[in-house]
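Each reported figure results from applying straightforward, stated rules to the coordinates on display, with no laboratory input. Here the structure is a predicted model, which is why all the values come from computation and not from measurement. Cβ atoms are built from the backbone, for glycine too; each structure is taken alone.
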Structure 1
Amino acid sequence: MDYWELIKGSYTGYANYLMNEISMPGWHNYFYWLIAVSLFFLALEWMKPWRENQSRFRKDFWLDLFYMFFNFFIFSLIIFNAASNVVVEFFNSTLASLGIKNLLAFEVMSWPTWAHLLLGFFVRDFVQWWTHRLLHRVPFLWEFHKVHHSVKEMGFAAHLRFHWMETVVYRTIEYLPLALIGIGLRDFFVIHIFTLAVGHFNHSNFQLNIGLLKYVFNNPQMHIWHHAKTLPKERGYGVNFGLTLSIWDYLFKTSYIPSDGKDVELGFPGDEEFPQTFGGQITHGFIGRVSRDSSNRHR
C-alpha cells in the first residue's frame, strides 16, 4: 500500500466532500443537519430559558460555536481524516498478513433496519460511556477533558466544546466494537444525528419534564451535575457520564441529581487559571501541567 498516495487522496477526498457539504444542501448533508439542530435548540433557549438571567449569547457562546465546526469539519480536514485512514489501512493490512480478512463477528446488515440501528446505537453509547469515565479517571486524559469542563455557562453549543484529542480517543476505542458488528456509514450517520440532537439537549439552557424517560435518556437537569464545580468527596471522579443514555449511570451507580441544579456553579477546581483562548485550550494537555493530585477532579 502506498501510504503517501493514501494521505494525498484522503486530503483531496475530504476537501471535496466538505465543499459538497457546504454547496449542496440535502437530507444526507451533515453540515446543514448540524446547523438546523443547533438553530432549533437556540430557539428553545431563547423562547423558554431555564436560567432566565443568562444572556441569550451566553459567556463563550461564539467560542463554542467555532468549536462545533472545528471539531466536526476543520480538524478532519487538517489532519484527522488522513491520519485515521492511514491507521485503519495499516491495521487492516496487519490483520491480512495474519490471515484475518475482516473483523466482522456476526452479520447485522441483513437484520431489519431498526434492529441494526438500535444495536449500533446501544453498542456505541455503551463504549462511549466507558470512554467518558476514562477521560475522568486517567490523569493525562483528564487534562484534555478539562476543555469541555471549562464551560462556565451552559448552553447547547457547549456540547461540542472539547479538545481534539477526545476525537482521537473516542474513535480509537469505538472502532473495534463497531467493526465487529459491521455498522455501515448509513447507520452511523443516522445514529450520529440522533446523538447530536440529544447531546445539544443535554447541554441546553432548557427544562423539559421527560417523566420516567429520565431513567433512559440524559437530560439538562441530569447533565448539569456532570459539570458541577463542587461534588461530594466520594464523587471526586465525576458523575452522570452518559452521553445519550442515562441508563448506564443508574445501572453502574454513577448517577447523582441532588436537586434540579439550576444555579449550580460549573467548572472544576483551579479553572480560574485555565486557558480562555481557543489556541490555549487546544494545546492544553501537551503544554499545560497535569495536576499534582490527579484524584482531585471536582472537589
Structure 2
Amino acid sequence: MQKYLDIILKSYSDYWNYLKQSVLFQVNWENYFYGLIVISLIVWILEIVFPWRKNQSIFRKDFWLDTFYMFFNFFLLNLIVLIALSNTAHQFFNDVLGVFNLSVNNFQIFDINTFPYWLRIFLFFIIIDFVQWFTHTLLHKYEFLWNFHKVHHSVKEMGFAAHLRYHWMEPVVYKSIKYIPLAIMGGFTAKDVALVHFFNITIGHLNHANINVDYGFLKYIFNNPKMHIWHHAKHLPEDRKNGVNFGITLSLWDYLFKTNYIPHNGRDIEIGFNGDEKFPKNFIQQELYPLNKK
C-alpha cells in the first residue's frame, strides 16, 4: 500500500513541478500550457475574421464556461486525478501480471521505437486515432457512458473552446482503452506524444470552430467544422439516433465504417440533444449530473 501512496504523491509532485515550469517557460517543445493558448488564440482569430455563422457573437453562449473547461480538463484534471490514477493503475497492472510471472513486455508485439521516425509517428497517430474513434462510438451507444458524454453535447453554440468541454470521466475511459495498443507497440518518447498531441488539439479546435471550411478533398481524411457540426446535431434520423461523424482527428474512419452523415449544409442546424433544456448550466452541476442520473 505504501508503494502506491508513494506513486500518488510523486505523481502530484512531478506534475505540479511540470505546470510551474511550463508557466515559467522552463520547458520547451513539450510546453502544453502555452501551446494550448497559442493554438486557441489562432483558431479564435480565424473565427473572428472568417465566421461561418456571422450572427454568432465573438463571445458566444457559454464561451467562458468552455474556456474554464479547456484549462481545467487539460491541466487541473491531470493534477487532481488523471496522472496519479494512470501511474497507480499502471503499477497495479504490472503487479497483477507479476503474480503470473508476466510483465507488460510480454504483450508487446513489436517495439515501435525501432522503426524510422516518420513511420513511428504515423503509426502512433493512426492507431491512437482509431482507438479514440471506436471509444467515441461507445460513448454514444451505451446509456451509462452517454450520460457522461452529454456534458460535451450540451454545447448550444459551437466554438473552438467547446472542443475541451467534457466530463472528467471521459479521459479515464479513453486512456484505459488506449493503454492496450500502447502496451502492444512499446514505448514512445515525450517528443513523439507532444507532436501528435499538438496536431490533434489543432484539428479538434478547428472541428468545433465557427469557420466555413471543409479542407476540399482532404475532408475524406480529416474531420472538419462542416462535418463535425452534424455530430452535435440535436435531431437525427431514427437509423442514426446513436450518433454520426465520430471522428476525432480523422474523418477516414467514418467513411470506412459508414457512420458519415452530411445531408446538407449544417450551418444553422440546432445542436444539443433531446432534453438538453433541462441539463444543468454550470460546471459543478454538469460534473455531478451523471452521478445523480437515475
Structure 3
Amino acid sequence: MVSKYLEIAKNAYIGYFEYLKNEMIFNYSYKPWYANYFWGLIIISLIFFLLEWVQPWRKDQPKFRKDFWLDLFYMFFNFFLFSLVVYNAVSDVFVNLFNDFLALFGLKNLVAIEIGSWSRGLQLLILFILRDFIHWWVHRLLHYSPRLWQFHKIHHSVEQMGFAAHLRFHWMETVTYRTIEYIPLAMIGFGIDDFFLVHIFALFIGHWNHANFNLNIGPLKYIFNNPSMHIWHHAKTLPAERRYGVNFGLSLSIWDYLFGTAYIPYNGRDIEIGIDEDQHFPHDFKGQVTYGFGKTSESDGQSDH
C-alpha cells in the first residue's frame, strides 16, 4: 500500500516537471498556446506593469515599489516552484487517499450534481461563481482564525501596493484554499486544475485589484472587485468594529455587499497600508515562508490593523 502512494508521488513529480517544462518552451503538442498558464501569468503581469508605469493611480509611488522583486519571486514560487517542490505530489497522494477512503464505503466519487452535460459556458460560469464564493469564506476565515491570520499576515505585510503583491502569500494559504474547496467542487464534478479560462480570469482581476492602476467601471464595481475597494482591505487602520477586516472578495465584490462587509468610506488611494508588527516580523523570503508556526492565541487575531 505504501509503495502505491510512493509511486503516485513519484509520478506527480515527473508529471508536473514535464508540464512546467512544456509550458515554458511552448510545446504546442502538449496543449494549445492559448491555454499556457506560465506565459499567461507573465503576459498579464507585463500588462499591469506597463499600466502602472504609464498611468499610475498613486503617482508619487516609485515605479519599482518597495519589495517589488520579492513579490515578483513570490509569483513564481507560489504558482510553480511550490508545486514542483512538494505540493503537487502531496496533493495527488491526498486525493488518492481520500478516494480510497470513500471506496471503503462503496463510493466511487463525490459527485452529487452532474453538470457535465451542460454547455461549456454555463459550466465555466458556475465554476467561477461557486469557486469565488468559497474563496470569499476562506478569506474571511484567514482573518478570523488567529492561527490562519499568522500566515495571512505575509500578504498584508505589503507596504506599497502593486500588481505583484497579489501573489505574495504564505504557502499555507494554498493548502488551506485547496483543501476547503476540494469537496464542494468535487461534488459537482469539477477538478481543481480544470478550466483554464476561470483561472486566468481570476488572475487578471487579482492583479488589477492590487495594481497601482485604477479604472472607473461604474456600477460594475458592485459585482467585480476593484482597486478602490481592495485598497481598504489592506488598510493599516480600521474602525474597532471592523477589526477582522473588510472587503474580502477576491474576484467578485458582490459577496461583501450581500453580507455587510463592504467598506469604502472615502477615496482610499493614499491610505497607509500594511500591518503593525514588532521588529521581529520577517521582511525576507526565507523568514516569511517559515513564519506562522509558533504559538498563537485569540489575542493574535487581526487586531494588528
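Remarks
- Looking at mean count of other Cβ atoms within 10 Å over residues 166-173 for structures 1, 2, 3, the greatest value goes to 3.
- Between structures 1, 2, 3, the calculation of distance in nm of label points 7 Å out along Cα→Cβ at positions 94 and 182 yields its largest number for 1.
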